[in-house]
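*Asks:* Some structures are shown below for you to check.
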Structure P
Amino acid sequence: MHLEQDKNKIKNALYVVSTPIGNLKDISFRAIEVLKKSDFILCEDTRVTKKLLAHYKIDKKLISNHKFNEKKNLNKILELLNNSKIVSLVSDAGTPLISDPGNILINECIKKNIKIIPIPGPSAVVTAVSVSGFSNNFYFQGFLSDKKNEIKKELEFLSKLHNSIVFFISAKKFNKLIPHLKDYFLGRKIVICKELTKYYEQIYRSNISELSEQIINLKGEITVIISDVDETKKNKETLEESVKIKIKNLMNKLTIKDIVSIIGSEKNISKSAIYKYCLKLKNEK
């Protein structure tokens, strides 16, 4: 009887439960309580979730729910919720639905007036931004596209934002990204976070202009933060017509690197603005 009363303290609903991003100690008492009282736990990879649950001696029915089967699972999960079951949704790490599956289920629950209760906790995005030293006014891109042309479009869009920028990327893909970062974010700083909260945690800081493949030797997924644009430099980003004409005349004679060096030394203009204009002219050919 006591167990049944205790269980009733947790309302029948879909719980979106945040779990540790690495260190198993980074979980709230409330998250543990909800997981213990759940009838079913939806998870991306049952092997990953089982490790967490075993650590806290939680034995519950798991339902594999990832981007490849979440549509197929939908009716089954809705039926469980309609039958007053307590269902929790977790991701492999961090706060669910932040670049993780689950939106289909959440939106269907909203349509059907099924109660959704968030259980806050760890997030790689917020954790990384908190130690970056950059503006907390940030834009989160999620995972960058795997397609080369799409990545360029995404970076071009992001480069026009003046606030901090956060994105996820596979470490083995990062070195290939370095030339593009130098194309679009020259003059800005970067922080690269790997294994956050774990024993081998790495937080690497650099100017984007100084990035090299030799320095970045990482595995797994990384969280990247690019600094906001310095307010004092914003007014230097617009090139005067006379400067644009001079750059056009030099384009067929010198390399972009030389043009940036020459024009940058003559005028009080950010080198990134000169570089971007050179790229624009080059792409127009």
Structure Q
Amino acid sequence: MFERFRAGTADKSPLTIAGDGRGVLCLHGITGTPFEVRPLAEHFGRLGCSVEAPMLAGHGGTLADLASTHWNDWFRSAEEALGRLEACTGGGPTAICGFSMGGLLALRLAHLYPARISALVLMSTPLRLRPLEVLGIRTVARLPVDFRAHPRLAVPKLNGSDVSDPAIRYTNPGLRAFPIAALEGLLDLMDVVRPDLPAIRTPALVAHGRKDHTVPMEDSLELTGSLGSEVIERLWLDSSFHLIALDLEKSVLIAGATRFLAEHAGWSVVA
């Protein structure tokens, strides 16, 4: 029974793959690590693409490490990884595969740097969370407590990672709880990203597991209805939970992302 509280032992290291002029930036979610997007990153690396899957600021370590950061720090990590990737590709077309909070960072990058981002694959991306969850986080965050100084005041993941595959659930090396300070930062990031959605014109594939217990399906429905892009596709995975790049239908996700980027990421211009 204590398995659910132990840190997973899978590989959480960041990935850098030097390939051709097609760039793919893979961004993990809050409390997570590059392990969450590793199947996508390795797949695109095998296709010959240049790939970056960074460890975002505050992640990969302790609750205190994450609690000490804000969404601006996570975004800066993604921004720096984009720069490294562009240095490798020589400025070739760059697509972003963003999972959960990484999807929010991908949308922020696409809004700020539209000429640099050719396509988006947005996986299980939260826009609002459930109303009671938001109310609870905001209410607790207003208490006269410095939650950055008390990172153990956190919301535990009592059932482990939100993935249906039991072989993956407890090997995920991400944190087993959400620091209150980090959750407040996540809500702040949502508030920044939502108003920008109509201005984002980047082609987007929006993917979501129908059995996601973390981010409601309504968020992806709102996302597809709010983006300003002329090219928006949906991929709903019937048997998957939240971590769709690791779950039982990951091959369907990878195939869908590969086809979408081949058609819409500008890869045909790469010699």
Structure R
Amino acid sequence: MADRIAIVTDSTCDLPRTLLTEEGIYMVPLSIYFGEEEVLDGVDLSPAQFYEKLQTAKKHPTTSQPPPGKFLNLFQELQKEGYTQIVCIHITRKFSGTAQSATVAATMVPEMKIKVIDSKTTTGSLGALVRYANQLVKNGMGFDAVIEKIIMQLPRTAIYFSVDSLESLQRGGRIGKARALIGKYLGIRPLMALHENSGEIEVINKARSVEAACRMMAKLARAHIEKYGVCHQVVLLTAMVEDYGVVLQKAMTSLAFDFGHITQVKIGGVIGTHLGPTGWGIGIC
């Protein structure tokens, strides 16, 4: 029997379920808790529904990784469907234990070859990386070669992003309370990044307007692409305020630089929980 490779990811890839189904990519959702109520990210609530619910929630939601059992169930189903090998690509371990849950489940199916990859990124960049891996499989590339290509691509991925309010990041421990208060009262928007294979947020600059932040993001994205010379996809990321994506696209256009294939992605519930409803940015893979 010929080897069959499945690509598995998690809901923080923020790819629509219709697209996942069309491309044959398998997704395990993380959980979001509004008090005692559990909802599955990207399954029970779309991004738009999540942000609507967030506005009326009495308490800020929390998130949780999938347990190993969720991955085990999927792996066993894929085995029944005739798959012999699985490449799992997940949210950075700095943000979530999702990759660890997948790793534990993989040990429970020793007859299958399963590779779990920490993408060192999330949201649109993770989604682009997952689609890239899936295309490699569709092109007939073998298991080991796909893994090698994905690992080579990791340092070439990046996300540059900002927020109107730092409250959600402060609540989640991503930045200090003092910095959050300064941003609130001075109207400062931090320019942050997940890049160079670090897997964690780095504050790299600050801006006093959305327009200024977008100009900085566009220039950083251009420099990143010029550095690596290969870009499979650029993703415009928006949470609740879609207009910020329009401003960012204008900033990119003004540079007269070929950013290649550009798609748009809504930041989903898990990342939105920690980033807040006003996040936006640009992802690169």
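*Asks:* Here distance in nm of label points 7 Å out along Cα→Cβ at positions 93 and 149 was calculated and came to 2.5; which of the structures P, Q, R was it taken from?
*Replies:* Details: P: 3.3; Q: 5.2; R: 2.5.
The read-out was computed on structure R.
*Asks:* Matching task: 51 is the computed value of percent of Cα pairs over 14 Å apart, for residues 205-260 alone. Pick the structure from P, Q, R.
*Replies:* Label of the originating structure: Q.
*Asks:* Something else about it: Suppose Rg and Dmax of the Cα atoms in Å works out to 17.3, 58; of P, Q, R, which structure was it derived from?
*Replies:* Of the options listed, only Q reproduces it.
*Asks:* I would also like to ask the following. Given that distance in nm of label points 7 Å out along Cα→Cβ at positions 37 and 253, derived from a single structure, equals 1.2, which label among P, Q, R identifies that structure?
*Replies:* Value 1.2 for distance in nm of label points 7 Å out along Cα→Cβ at positions 37 and 253 corresponds to Q out of P, Q, R.
FYI, it's all coordinate maths here, none of it is from the lab. Predicted model, so just to flag it, every value in this text is computed and none were measured. Cβ atoms are built from the backbone, for glycine too; each structure is taken alone.
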